[in-house]
1. Match the computed value 1.08 of Cα Rg over 2.2 N^0.38 Å to one of the structures P, Q, R, and report its label.
2. Kindly point out which one of P, Q, R the value 3.5 was derived from, the read-out being distance in nm of label points 7 Å out along Cα→Cβ at positions 73 and 401.
3. Given a value of 24.5 for mean count of other Cβ atoms within 10 Å over residues 241-248, calculated from one of P, Q, R, which structure does it belong to?
4. One of P, Q, R was used to compute helix-only ellipticity at 222 nm (-39500 (n - 2.57) for each DSSP H run of 4 or more, over all residues; to 500), and the answer was -12000. Which one was it?
Structure P
Amino acid sequence: MNVIASALAAGCVLAAAGVLAALCAPARARPGLVGAATAGIGLAGLVAGVAALRGQAFTARLPGLLPLTGVQLGLDPLGGWFIAVTGGVLAVTALYGIGYAGHGHGPSGRAVQSALPVFALALLLVPAAASVPTLLVLWELMAATSLVLVLAEHRARPAVAEAGRWYAVLTHLGFVAILLGLVLYAAHAGGDSFADLRAAHLSPGVRGVVFVLVLTGFGSKSGLVPLHVWLPRAHAEAPSPVSAMLSAAMVNLGVYGVVRVGFDLLGGGARWWWLLVLALGVVSALYGILQAAVAADLKRLLAYSTVENMGLVFLGLGAAGIFHTADAPALAALAMSAALLHVLNHAGFKALLFTAAGSVLRATGSRDLDALGGLRPRMPVTTALFAVGALGAAALPPGNGFVSEWLLLQSLVHALPAGGVVTAVAMPLAVAAVALTAGLAVATFVKALGVGFFARPRSDAAASAAEPPPSMLAAMGALAAACAGLALAPTALGGVLSRAAGAALHVPAAAVGGGVSVHLAGVASTMSPLLIAVALVAAVAVTAVLVRLVTIRVARRRAVPLWDCGAGAPTARMQYTATSFAEPMQRVFDDVLAPETDVDVTPHAESAYLVARVAYQARVPDRVEHAVYAPIVAAARRLGRLGPVLANGSVHRYLAYGFFGVIGLLLVLAVTR
C-alpha cells in the first residue's frame, strides 16, 4: 500500500481520536490523550513528507466529501517538504504541550482541546490539496481552528481577545484575496484541479491579477509587512505550544502558497512579480528585526523575529523568480534551495525559542525581559537550549540559520552576470539588507539571552524560578538536536532539497551537494559548517585554558575587593534592562520606529509647586499599524455608530429603504439596456 496514503489516513484517524478524547475524556487525562494524538498526527505527516521527498507519488480523489467537486489530494516533493517540516514541528511541540498543559498551564477547555488535532490535520493536508475547492476548504479549516487556539486564554487576559479580533479580521481578508485569485484563475482555466490550472493559457493581465491576489492572501498568513500586524499579537498571546506551532509551521504555508501558485501553476510569470516579492521580503526582514530589537516582551520579540525570517524567505523567492525569468536556472535553483532550507531552519530554531520562552513563562509568570534576569543558575538547561535557538536566529556559526542565510547570500552575490540592469541594481541592495538584518538579529538575541538569562534577577519570580518538568526539557532537547544536525550536516538534505526546488521550478535542481563541505552547483563557492564549528570550539577551548592559567597565577596574590567608587556592590538596578540595551538602536532608527514617550506629573495636594509623583512611560508602537490600520479602524467605528440611526426600529423607515432600493435598481436596469 502507498506509504503516503497510509500515513495521511492514519493522521485522519488520529485526529478523530483526538477530538473524541477532548470531548469525552476526564479533565486530568485530556491533555495527555489529545497531545499524544496530535504528536501522532505530526509523525504521520513526517512519514508522508519524507516518502514524497524520496520520490513516491500520491494522488487521491474522494468525490463524496465535498459537494460538486469532491476532495482532490496529491503530493509531490514540494508539498512533501512542507508536510515534513510541519509534521516534525507538530510532533515535538505536541509532546512539549503535554507537560505544559499537565501542570496547570495552557488551554484546558474541551472546545480548545478538540480544535488542536483538527488544526494539526489541516496543517498537514493544505500542501496535499490538488484542487482549488480542496485548498480553500482546508485553508479555512486551518484558519478557524487556529483562531480558537489563539483565543484559548481570553478569560485570563483582555489582550488575548484583542489579538483574536485582529487575527480573525486579517486572516479572513487574506482568505478572501486567495478565494478571488484562485476562482478567477479557475474560471479562465475551465477547471479547478491543479492539473487544469497548469495547462491553462491566461493573458498577462489576468495572470498578474491572480498573482497579486494570491500573494496578498498568502503573504498575510506569513506576516509580510504591511499585513503582519496580527502576527506579533496572536503569536505573543497564544499559549506557548500553540505559539510554536503558529510561528514554526503555520506561517510556512503562506510561503508554500506563493511557491505553488507563482512557480508551479503559473509557471514563473513576469519579472515584476518577483521584484515585488523581493521588495516585500526586504521591507519585512528589516522592519521585523527592528521591532524585535526594541521589544521587551520576550514572545513579542520572537514573533517579530518570525516576520524578519519570513521576509528573508520571500527575499529568496523573489531572487529565484528573477533568476528564473532571466534564464539562469542554476542561480534560480540556488535561491529557491536557500529559501526552502531557511523555512526548515526557521521552523527548528523558532519552535525551540518559543518552547523555551514558554518554560520561562511557566517558571516566572512573566515574559517581560525587564522583569527577568538571573535565570541561568536557576534554569541552566533551559538557558543552554535557548542559547542554541538564539544562535540559529542570529545566523551565527555554528547555528543552523547561518547555513541557509549563507546560501541566500551566495545566490545574491553571484547574480551580477545574469539578469541585466534590474538584477545589477536589486541584488546588491538585497545583499545589504540581508547583512543589516543579520547584524540587528545578533544584537536582538544578545539582548534576549544576556538580559533575560545572564543578568541579575530583577523580580522575586525570576529569583525563584525552576526548571520545567523532564518531558518539556526532552522536547526542547529534541528541537536543539535537530538544530545542531541542520547546522553541522546540511548536505545530508542535499538530495531531497534539490527535489523540492526542482518540483517548484520544473527544472532539474541540484544546487547543494558535498560531504563535509557544502558545494554549490554552478557557483564557485564552498563552505564547511562542521570545520567552522570545530575551529570555533578549539578557539574557545584554547581561550578557556589561557584564562584558567592566568587565573591560577593571579590567585596566588592577595585578593582585595574591587573598587566600587563608594557605591557598594553592583545590584540589578545598575545593569542593562532590555529597554536600555535597545535604546541606542532606537535612537539610530528613530525616524523608522517613531517611539512615543509620556511624562505624567502629579502635584502634591497642598501645593501645585510640590511634586508628589512623576510617571514616565516609553513605548515603541508598530508604526505601520498606526499609519495604515488606525485610520481604517477609526473610520469603521464611526460608520458603526450610524447603525442605531439607520436601524431605529421604524417600520416606515424600513419601507422607505425598500422603496428607494427598488427604484434605484430599476433605474440601473433602464440605463444598462
Structure Q
Amino acid sequence: MPSSSVALTVGIILGILLLIVLASLRFIGASEVGLVNKRLGRRLRGDQMVAFQGEAGYQARLLMPGLRFKLWPVFSVTKHPWVQVSPGEIGVVISQLGAPLPVGAKSAHYKPAFANFTDLPTFLSEGGQKGIQRPVLPPGSLLPLHPLAFLVLTASRMYGVPISQGGRHAEPTLASLGLVPDQLRVAVIAPQANQDVIGVVTTLEGFAPEAADIASRLGGFQDITALEAADATDAEKIEAILSSKNGLHNCYQDYQAFLDSGGRIGLQHDPLLYGSYLLNPFLVRVELVPMLVVRQGEVGVVKAYVGLPTVDTSGEEFKFGSIVRPGHRGIWNEPLRTGKYAINPRVYAAEIVPTSILTLNWANTTSIAHNLDEGLSPIDGKSREGFVFGIDLQVQIHVPDLKAPKVISMVGTMQNLVNEVLQSAVGNYFRNALQQLPAVQFIETRDTVQAQAQEYITGYLSKYDVETRGVYVQDVIFPPELVAVLTQREIANQERVTFGEQQRAQAVRVNLERVRGTADMQKDLAKASVNVDIQKAAAEARAAQAEGEATFVRLTGQAEADKRRAIGLAQAKAIEALGLARAAGFDAQVAAIGQQATAAVAIAGAVADGHVKIVPDVLVEGGNSDGAITGLAASLTGALRNWSPSPTSPAVDATPVPDAIVPDVATPITPEDAPVTR
C-alpha cells in the first residue's frame, strides 16, 4: 500500500477519533447537572427506570459541573438546572422512583436517611416510596436532584422530567395537580387589618378521628381526665386545653412526626400562632380566622363541641341546657376572663358577654360601644284618647360574670337577649302603660311611669339572671295636634310668669327709688330724726309737767269742790229756809199792798242793805220832769236785764230775790266766782 494511502487512512481515522472525542466532551455549568442516557447495555428489570449497574437507559449517577467525558455515541447527555427554591417559596418533592405507596396513603413515608433527596441510591435502598414526599424544601435551597427521579414544584417553576405511563415526557401544570402558586409559598400568619388572627389547620392525611370527634387533639383529652382525678381547678383545666401540642411536630412542618405522634386526618384542635411555616400544601391546609379577644369588662362563655362526654353540673332546677366543667362538651361553667386566646372557633364557639353596664337605646341611633341595639327603634304607643306617641328609651343592664354561662344557656346569644327578651318585654310594657293613661297625664307623670317601668323590667330580667341598673325615658315624640295645645298652654304659662316677673321688677324699682330718695335725704332725715327725738323728749317732759299740774289741779279742785259743795249745801238750806220765810212774807205783803208796791219795797230794802249801787256806772238822763227817779229806775232795770244766771246755777223762780244774792252791778261775776257743781 502506498504510503500516501496509509497516511490518508490514518488521517481519516484520527479525524474520526477527534470528532468522537469532541462529541464525547460535555461541559456542565455551575448550576447544572448532566443526565446520562446509555444507549448500549443490558436491559433494566421490571419497572426500574434508572440504571444503577450500567444497564441501558438513564443512569442514576449524574454529571456534576465541569468538563466531562462520555463516549459518543454510547452515551448521550442532557443538561438540567439545579433545583433552586426562591425566597418566600417552598419546594414540594414528588418522587418518580421507589416503592409503591401503601393502600390509602397519600404521601410517602419519610426517613432521616433521605436527607434532602440528593442521594438517590440511599433513597431507594432505604425504602423510599413513590409519590409526594412529606417534607418540603425550604426557601433558598439549591440542590442537584436527579431530574428523572424527582419532580420539584415551586411557585415560580417546576424542576425535573415528568414521565408518563408510556415513557414519554409530559409537562404537568399546577392546575392539573390541584394547586395554585400561593400554596407553594411560605405560610405567614400575621395580624391583618389591625385584627389578631390564628391559623386553623386541616390535615389531609392520617387515620380517622376517634369516636365522634369532629377535631383531633394529640393524646385526646386524657390529660383533662388526669386533672379531674387530681381535683384540679377549672382554671387549670382551661389552661391545659388551651396549651398547644404543636411542638411535638414542629407546627405541622414535620408531618412525619405529626403522624408518629398520633395525628389524625381532618380538623385539628391546636391552631397555629403568628409566624412563618413551611407546610406541604398536599397535606396541610391553613385558614386564617380572628383570634378570640376578651376585653376588659367582658367574659367569653365557651360552647365546646369537642371533649369528654357531657356531664351537667347545673342541677335539676335548671332546664335550659347543660352547664359542664371545662374539657367536656357543652357550655363551660367557667368563662374566659380578659385576654387573647388562640382557640379554634370551629371547635369552641365563644360568646362575648359584656359584664360592665350595658346601655341599650330604643332610638334611631345606636350605641358607639356595641351594636347590640342596632335593631331597636323608638317605641310607638297610643294614649287612652288615641294619640300616638314615640318614646326614645334607654335601658341599662348588667350580666354578672359568674352567671354569664347560664344566661347564654337560656338565650343563646346576647343579641337574642336584646332582640327576643328585652324587645318584647320593654316595648309591650310601655305600650300597655301608655294605653291606660290620658296623654297629658302621661306627660305630667313621666317620672312615675319611668319608675314603674324599671320595677317591672327588673323583675322580668331577674328570671334570666340579668340585673337592671336603670330605665330612662330619653325623649317623647308628641303628636302634632297635642303639641299645638301644649305649646299654647306653655306660652300662656310663660306669659303669666313674665308678667309676674315684670311686676316684681317694678316693685323692686319702686323700692330702689325709695331707697335712693332715702339715701339722698339721709342728712335731712337724720336731722329730722334727731329733732323728732328732741321734740318727743320735750313733749314727754311737758306731758309729765302737765300731768303733774293736772294731778295737782285735780286734787285741789276736788278739795275745793268738796268744800264748796258743803258750803253750798249749807247756804242752800239756809237760803231755802229764808226763802220760804220771805216767800210767805211776800205773799202776805202782796196780799196787803199789792205786787208793785211789794217790788218797790224789796228794791228799797236791797238798796238799804248795800247790795245795789246808788250811783250808776252810766248816767242815763231822761227827758221828762222827774228825770232823777226815771234815770235810777232805768239804771237798775238795765243792770237786771244784763245779768243772767250761770248755766250751772239753779233756775230762779218767781220768788223775790233776797238782798244776799242780788248781784252788784259794778262787779261782774266771773266763772271763778261761780259755785262749783258736779
Structure R
Amino acid sequence: MAQRAPGWKFSRNAAVAVTAAGLLALGLGVPGAAAAEEPRIDLRVLVVDNGDSPVGAITAELAETGIPYTTVDLNDASRPTIDTAFLSDTVNGIPRARFQGVVLPNEAPFGTGSAEQTALEAYETTYGIPQVDAYTWAHPGVGLDYSSYSGTLDGQAAAVTDAGRAGYFGYLDGPLTFEDNSTSVQESYGFVATPRTGFTSYVDTVVPGGTGRGSLVGEYAHDGRRELVVTFAYNEYQQQFRVLARGIVEWLTQGVHLGQSRNHFSVHVDDVFAPDSRWDTERNCTPGDFDCVGGDGEGTTPIRMTAADAVHAAQWQQSSGFTLDMVYNAGSGEEWKSENGGTDALTDQLLADKAEYRWVNHTYTHPYLGCVQDTSTVPWSCARNADGSTRYMSRADISAEIANNYNWGLAQGLSTERTELVTGEHSGLRTLPQQPDDNPNLAGALADNGIKWTASDNSREPEQRSVGSSTLTVPRYPMNVYYNTGTEAEMADEYNWIYTSAADGGSGVCENNPTSTCLDEPLDTATGYRSYIVPQEARTALGHAVSGDPRPHYAHQSNLAEDRTLYPVLDKVLADYRALFADNTPLENPRQSAIGTELQRRAAWQAAVANGSVTAYRVGKKITVTAPSGTRIPVTAPTGTTRQLLLGTSAFGTPYAGRLSAWTTPDLLQSALTLNLP
C-alpha cells in the first residue's frame, strides 16, 4: 500500500478565533471570561462515508448500539455540502451543534484546506466535537512518526495501554490478537508508528521485525481539536474491531449517548429427555431421515445423556459460572422410560439438579407442527387435502403439545416460564421451500397458551417478527456442533462429508454452494474436532457475543452425552472472553423472554429514530430526550448520572463497562427524560 504525502494543514486563524468557545463547550472554561450561554449539542453522530469497510464497521456499531447518526455519502453527487449551515444553527436563540461526534474515512477526506474540510475543523473546535479517523496511515499530520512498520498484522498481538485502560478502553483487560484464519489470505493491514507530541496511544503493539512498540489506536490533540487515529484496516466482522468497537464509540461520544451495548451469550440445549438420532458414518446420512437410503432408524444407537452426563452438566455450570437453558420434551422422556424398564436415571438426576438450570418448553413429544409431511418424495413435501389445500397440524393438537409439556414441568417444579416456547425444528413457522407460510393454526395455539416468545432459526429468519397478534419470534444461532453426533470422531466425519469436495470423498455440496468453502483436505477424524472445528465455532460464537447481539445459540442434549462435544466450544468462548474483558464487563446470560424483550425494544427504538420522532440533546451537564409515548429510551452515561424527577432526583441505570446504561422512560407527569451528568 503506497503512503500518501502528509499534506496536513490547519487554519491557525480559525483555531485562535474559536478556542474560547471550544473550551467552554468542553466544560473547561476560559480564565477571566464572562459567563457564556452553553450551546446545545444534539446526541447524533455525523458519518462521512467513502464506501470503505472501516467506516462501514463503525456505522454498524452505531446502529447496533442504538446511536442516531446521519450519513453523508461521498460517492453521491447529490450529497449535502458540509458547511456551517449544515453543521450548526440556533434553536430558540441558543447555538446548536447538530452532531456530537464525527466519523471520517481519514483525517481529511474533503482535501486539506478545502472549504468543507475547513468548515468541519472549525465546527469541531468551536463545540469541542471529537473526530474519528476510521483508517489512515502513520505520518506527522496525525501526530505520528512515519511508520516503523507497514504490512500485514495477521496473528499480531496488541494491547491496551495504561492510558487506554484509564480512559474509554478500560473495559478491556488482556491482550487481543489480530485474526489469522488462513495462511493463504492477508486478513489485516496496518501501520505501526511512534507517537509525537500531542498523541496519546490507547492500543499498541510490538513493532514487527523491529524494536519497541508503536501505536495502532490513539488520540491526537492539536489546534483545539481531538482525533482518534486508527492505523489498521478492518471490517465489522473481524474480532479485533469487534473488541475495540465499544471503545471507539465511547471515545467518539465521550461516554454520553443514546443507545446501550452489552455483551450476551446464552445457550439452549434442545431435546432434553429425548434421544437424538445418530449419524451413520458408512452411509453418510442419519437413519430415520427422509433422505437416508434404508433409513428406517435401525443400525445405529440413539444418543441420549446418562445420569453421569447430567452430574457433569451441573458441575460444569458451577465451575464455569454459566447457566444453560434446558429445552425439554417431557413426553419423549416418558416414552423412553416406558420402553426401557420403567425407570430413567437421567430424568431423576436432571430433576434432582433442576434448580441449577433454566428450563424452556420444547413441546411434549417434539412433533412437526407445520404442514403434515408427505415423505413419499425426497425432499419431503406438504400433504394436500382433497381440495388441493395444504394439510396442517390442527390448533388443538399444537395447543395440547405446548400445554402438556408446560404442565409436566410445572408439576416437577421446573423454572419454566409460560411465555417461552421452542418448537421442534422451529416447526409451525414457515419453512422454505416446502412451507412458505406459517401454519395458520399456530398463532391461535400460541395465544391459547400465553406464548409471547417462540424461537426461530436465525439462519432462516434473522429478524424478530410477529406470529399472530400476541407472539414474537426470538431468532437463535445454530451451533456447528451437530445434533446427530455423540463423539468427536462422528462430528469430524459428518463435517468432512459436508465440507470436502467429491474428489476428496465428501458430498461436494461445498463446491456448489456460493456461501460455503471446501476444506483443503478432510479433517483427521481423531483430532479434527478439537484442532479445527472447536476453534472455528468458538470464534463464531464469541463474535456474536462481543458484538452486543443478544440472540441465543442452540445445540442439543446429544452434545452433552458420550464425548460431551459441546463443552470444549463453550470453555473456549468463556475463556477467550474473560481473557479479553475486564470484570466490569461481564458476559450477560439472559433467558429467552429477556432476549425477546431486548430485541423488541431495539426494533421500537430504531423505528422511532428512523422516523424522526426522537429528539435528544445535551446542554452543559443536562441531557434531555423526548420520544413517542411508551417507547423505552436507551441511554448510556457516566457513573454518577442521575434522573431528574419533578421533585428531586433518583439513581440512573446499572453499571456496565465503566458506564451506566438503561432502557428507561420519562418519570410520571414528565414529557421528557432528563438526566443530570456528574
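1. On the way: P: 1.03; Q: 2.74; R: 1.08.
The structure behind it is R.
2. On the way: P: 3.5; Q: 8.7; R: 4.5.
Answer by label: P.
3. Working: P: 29.4; Q: 15.6; R: 24.5.
Considering all the candidates, the number was obtained from R.
4. Details: P: -22000; Q: -12000; R: -8500.
Considering all the candidates, the number was obtained from Q.
The numbers here are math on the coordinates, done by the rules we state, and not lab data. The shown structure was predicted, so the numbers you read here are calculated from the model rather than taken from an experiment. Cβ atoms are built from the backbone, for glycine too; each structure is taken alone.
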